[in-house]
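In the part that follows, the structures are each spelled out as structure tokens.
Just so you know, all these numbers are worked out from the coordinates, no wet-lab data involved. These figures come from a predicted structure and were not determined experimentally. Cβ atoms are built from the backbone, for glycine too; each structure is taken alone.
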Structure 1
Amino acid sequence: MAHFMIQCAIGIALAPIDIIARDLQTEDAGEQSWFISSYALTVGTFILISGRAGDILGHKRVFIFGFAYLGFWSALAGFAAFPRSQIFFDVCRSMQGVGSAILMPNALALLGRSYPPGPRKNIIFSIFGASAPFGAATGNIFGSIFGQLLWWPWGFWAYAIAAFGLAIFSLIIIPKPLSAMPPHRPSFDWTGSLLGVMSLVLINVAFNNGPLYGWDQPHVYFILIIGLLLLVGFVYVELRAINPLLPKSALNSTTLWILGCVALGWGAFGVWVFYTFRFLEVVRQQTPLLVSAEFVPVIVAAVLASGVTGYMLSHTPVSFVMLCAMAGFFLGIALVGTMPIHQTYWGQAFFGILVMPIGMDMSFPASTVILSNSMPGEHQGLAAALVTTVINYSVSITLGIAALVEVQVAKPGGRLEDIADAMHSAYYVGIAFGAAAVVLAGVFFVRTYLKEGWKVMAH
């Protein structure tokens, strides 16, 4: 349910995004992208810290706290409707992201500790990955129902109730041995954590504020420069830390190749999910509920992709699985990114929505299983955190780049054709990321095949 709830939190804001934007008096596309980017930013930024916190304090304790924290800020997000403050809403969304960041690595760590390497573990991680489209579709549907038929804050309040309920349920059902404090707890790298969080936040804020204020504004590139300097400081501290937040041993060549593929592929996904909803609602003028219904096929595709992934992880090289995943990302966004204004849903939108779960459900379990199996139990939180950090941070950064392109191409006047052209330009950013992901995964597959042949990794 953790992965389900994390993705559901995106849907409850994404599907009724135009309704929320009107209520909060937010018209600019760059400002609307913050409804999603603020959430993805903090998910990606705080995951490494949350994983290490679970390694130190116990994964069950931190996991339960994550649900409670997520529920609290979800409830507050609904109250943004009263002051009609976009800033207050964005802050609450970012704090929701912190709650999800607490949940994700500790949920994966609990699974990693519960199942030894083998086919059963592969299946469990595949199911965990497949729960993401279920959560996203559910969030879309309920966000649309509350936003279109009732009042959008009720979507966040209902979500908060569910999060509090899952916190209580987790306290009861998760076995006590998994709540035991680690016998040899590592120290917490406070300096590295502070530098890492500050650098990632500032870099991301710069990329997402660029479309709003323009890159020629001093405060935008000043924030970027400070973020890059802090990132250099983070690397310096981590290389000399006794218990670094990110051990050097975790960053071998294979890990870097895979995380590179994940960053590019999921960057394309971020553009796909945000702009497909906006294109269908704004350009084709469909209701949020209808668009959410059109996204329901991702559930069927996710089930099929999850089953295929579980089989492939045990019978094909993981480099081949990653290549198939990146091809899914590219095909999914290429199909929807070239849609004309007037076309039936069954033309390109349906197939683009049907294909994208291949990338989602193949890339996530493949990369997570590799890192989980390559690290000892005390670093399971870190192993799980690496993949999710790259996924969410790349989504947020790529949305900022796509929004910048859209704003630069957009023409005043609000003609439907001009709006569609601007969105297509943003789509091309995602298509470029997807194509680069396929190329990178293809090179990695050929490199691995020439070195090892058709070797199936032991999971």
Structure 2
Amino acid sequence: MKKWITLLALAMNSSWAAQTQTLPVGVSNALKAAKIPADAISIAMLPLDGAGQAQFYRADVPSNPASTMKLITTYAGLELLGPAWQWRTELRANALPNKQGVLEGPVYLKGSGDPKLTLERMWLLVRDLKAAGVEDIRGDVVLDRSAFVIDEKEPAFDDDGEASDRPFMVKPDALLTNFKSIRLRIRSDGERARVSAEPDWPEVRLSNQLAIAAGGSCDAWQKRVQFRTGQATPQLMLQLVGEVPAGCIGDKYMSVFDAPTYTYQLFRNLWLEAGGKISGKMQLGVTPSSSVLLASSQSDSLTNTIRDINKYSNNMMARQLYLTLGAVQGLPQDGAHSAVRANAVIARWLQSKGFNYQELVLENGAGLSRKEQISARHLAELLKDAWQSPLAAEFIASLPIVGLDGTMKKRLKDESSAGQGHIKTGTLKDVRAVAGYIRDAQGKTWAVVAMINHNNAPAGMAALDELLQSVRKTSALN
């Protein structure tokens, strides 16, 4: 409590406080309509290439930024790993296959934390293994996840009652494949609803209990269907119960199995589909340093990876990058766990820039957290630093374009705002946030951060949009 009083006192006594005790009328009205008090929002606005005056409102109050925290992780990744950074996944063995294509002993699948090791890339990796002369694996498949050291006792995110099988809840893993997800495709005609799965594995059984609805919109079909998982030994059962209007086609992604089981099933089934043979089972272990390389797959560049993270607010990919920072840049004295090391890495990186963010709390670098916090002032300060960075183009291009793509595609689509900014959004049950860059009426760019922490935060999106529009119209808080 004393810390909060001190922070507020500093804010009230600073040189900017007298100019920022009121909000723009549109923002104030939108907050009132949403039944959100004015002390639930914090704002920081910095001119980047014009002569405007910085604007602040409760900017030093620590707030939960939700997914706008990804801006710190991705900017740190760009600067510390480099824009061309790639993750590498390898298939290795103790020896090369014999002339008959038999691989005696295990095959090692070694991960490095790749955030986007998709089914398609795994398919190519398996094909490359065949091209290396392997036809028959007569040993186990050893999954090497040692690139990350994860605290298994860390509690899962409080998901606000959402199903734990949703892809955004997937936990990080050094050998995570295909987002650990299965795509269910539903097609309904006038007679029945058909369901298919991709990947389609014998280890997964579909229980289709869908009926055709008498009417309704295809846009809301998922609200009329329950997706359940259960064990139908030895298979995993995915059950669909409810009704779907005729003529609908839709997809539902579900997270299934644990990470090692999913990766093993994916590899094994792709290998069998390619005509390979395998007699071993799954094991967890570490790849010997004396092993020989059989095949490998490299990820896309970090520049492209952070576009997926920021434009679509991909939690899993952000967490993979965060742990990679700890694994690659961490020091022995930082601790054993990759997340703890990542905290230390980012703290040193900020200190190297002269930033001392004492209120900053990082848990997983994705914003999928009740603990993470930062002040609006400091996040805006970091956005200004990124604007001045040699990697500014790569970083800014990773953010959603207002009114055009990513999580901002359906917001501020009016002609005066669309395309005039790059804004990252943040969403939790009691948090709504925006952070990024927007141009004012004179064509000058501002770094803008606004965070609402309140039970009625979901109704506060209009207030955040009003703030962004106020920059477009007047370039300053009224």
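Summary table
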| item | result |
| --- | --- |
| Answer label among 1, 2 for the case where FRET efficiency 1/(1 + (r/R0)^6) of positions 66 and 146 (r between Cβ atoms, R0 = 30 Å, to 0.05), calculated from the coordinates, equals 0.40 | 2 |
| Entry that produces -8500 once helix-only ellipticity at 222 nm (-39500 (n - 2.57) for each DSSP H run of 4 or more, over all residues; to 500) is calculated, selected from 1, 2 | 2 |
| Winner on FRET efficiency 1/(1 + (r/R0)^6) of positions 298 and 354 (r between Cβ atoms, R0 = 30 Å, to 0.05) once structures 1, 2 are ranked, highest first | 1 |
| Entry that produces 80, 62, 42 once Cα extents along the principal axes in Å is calculated, selected from 1, 2 | 2 |
